[in-house]
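Scrolling down, you'll hit the structures one after another.
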Structure P
Amino acid sequence: MDLAQLKSEAFATLQGLFSGTTAPHEDAQAQAMHPVGHVTGGADVAEIWHALRRALPDGERRDDIFLAGENHPDPRAKFERFGPLVACMGSYQGTFSAPLFGIPPSHGVVTLRYGEAHYFEDGRLRRSWLIWDLADLLLQVGRWPLAAPLGAPGHWPGPKGGGGVLLDRAGPADALTRVFAMHDALLSFDGKSLDSMPMSDWWTENFMYYAGGGIGTTRGLAGFRAHHQIPFLHAFPDRYAIGHFIRIGDGDFAVTGGDVGATHTGEYLGMAPTGRPIRMSVMDFYRFDGDRIAENWLPIDILGLAAQMGVDVLARVAHHAGAPRRTL
């Protein structure tokens, strides 16, 4: 299928999934954020969107970035690959009127931001990867039970100048090659000096880094290092990439996503080191200005990461809401 046509049809289908007017393929699967996890079967995949619609009955889906591209191979990945893929970043906005995955409603307006990737076959949704930022939702409604983010909290803006949703055309994938070079720079860390990672070669001077709830937004290399990179490297000094399920480029944008492995050996987000091996699910949406990255959005499954560290965020939320555990 032509990639522009794929984007246009996928845009309408995803709007329909949220509104309940379309349904996924009966054999659809989804890999979603904690506490949802892996879901198999069209009815169960549709239930993810039904749960969101119950929580936000007057809600709307707002896409800030909507891309499509051939899914480039990753030799590290040991799982089945799908493509071409659609990737989207934006927010679900509405009145939070009913519980969502254990989060009590605020009965006020919320903005649930998301990073998603989707595979369509014969016009129907067959596979989804969903990272909805439940940590940020908890922050919005005053229910976040862990340490405050070091970066700035708040709504992610769309790409500077717009241009993230171009349904009538698809651009070249050149940006993806530059992303891989930046990833190589990140992985060149010698364990001692931040300067061993030549990040300034790949980012604009005042680039914006929009990380998921619990981490927050940073600006420029100094802000990135202070509010995210240094705390992250202290907590996970041996981090490594397990493999990307998505690698696409579309004009001035590129998207990668997959799991990062590490050992939790330092404090992170207020959680004491456990020595446990962890896997964190992330996506990266990049906007380029010329040959450098100007903006980077990072949807990340913080609740899933905390669960692997022995911290049940949603159980803490329930406790504070008046429903503590009464048995071991």
Structure Q
Amino acid sequence: MAQKKTSLKDIATKVGVSTALVSYVLNGKMKGRISEEVANRIKQVAKELNYHPNQIARSLKTNKTNSIGLLLADISNPFSSQIARIVENEADKMGYAVIIGSSDESVEKSEKIIEVFLNRQVDGLILSLPEKSEQIVADLKSKDIPFVLLDRYFPSVAANSVAIDNFSASESAVNHLLSNNYNNICIISYDTELVHLNERLRGATEQKEINSTVGKVRLGHIQEDVECAIDKFLNTEQSIDAIFFTSNLLTISGLKYLNKKKVIIPEDMGVIAFDKTDAFDLFYTSISYVNQPLNKLGREAVRLMHQAINDNTKREQIFLLAELIVRDSTSRK
């Protein structure tokens, strides 16, 4: 037989006060209005009796669950896992619990996870959606559901969003290569419709000074397509002297293959990455990279989420600046 749950009345009876007073104390509403001794006694008895508030009853009363749904592209990706931790920490400071789901770059799976979030009556959503998700965004807007787009956004649908200024970040990476006398630069990027990734590619290629070649990689064929692109670069008549990878996963695949091909970095070829990963520390040469402000990205997403929950009429689009970290992989001897 299941043990009876402790109620506010049980605590009140043991302490010798009213049920209302117990409720006020445990909800932090009586600070300074009753003696600290009584308040501490109520909290101590609640702990002894293993009291847990009825969140369902509370949510019915306040129409809030103090929870948010966080949808990420791939929780196994270092970028996603770091963002998840930051969002959890920031949300906790504001009194929200976070439920996390991973879409695996699937619109259908995204829709199912969002439905689960909404069935659990989360107060709002923080979403990093796959390509072709404009309809999801439009549907959420039409239903007046508070949400924030994180890292990825859709210019055709106005919504709260926080992302990196990917264009200027890639532009600075390529300018750094050019200033170090790398002139024949290859770019390896994703074959995608995602705006933030295409902005990285645009920032890297829209410069008159650069003589660039682009290799496109399919999301489900990263190692295979990265190797194919590098082989094409190495076999061209043009003397390739640097590669800019537009994500950390592309960089890892590229470094593995360049090492296999016995290409020495930076003597034979310069390498620069968009975003970092701890795996770079295992490579024999320190890798230059574009450092995304993940802490600020997560903090701003939670701030916008909290704002949307309390007033869903406001719209903000925030673009954060990234920082170029120069290391040995782009330093010619």
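Data for the structure
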quantity: Origin of the value 4.0, where distance in nm of label points 7 Å out along Cα→Cβ at positions 8 and 320 was derived from one of P, Q; calculated: Q
quantity: Highest-scoring label, criterion being FRET efficiency 1/(1 + (r/R0)^6) of positions 200 and 304 (r between Cβ atoms, R0 = 30 Å, to 0.05), among P, Q; calculated: Q
quantity: Label whose coordinates, when mean projected area of the Cα convex hull in nm² is calculated, return 16.3 (choices P, Q); calculated: P
quantity: Structure from which -13500 was derived, helix-only ellipticity at 222 nm (-39500 (n - 2.57) for each DSSP H run of 4 or more, over all residues; to 500), options P, Q; calculated: Q
quantity: For FRET efficiency 1/(1 + (r/R0)^6) of positions 16 and 288 (r between Cβ atoms, R0 = 30 Å, to 0.05) computed as 0.45, the structure of P, Q it came from; calculated: P
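The numbers here are math on the coordinates, done by the rules we state, and not lab data. None of these values were measured; they are calculated from a predicted model. Cβ atoms are built from the backbone, for glycine too; each structure is taken alone.
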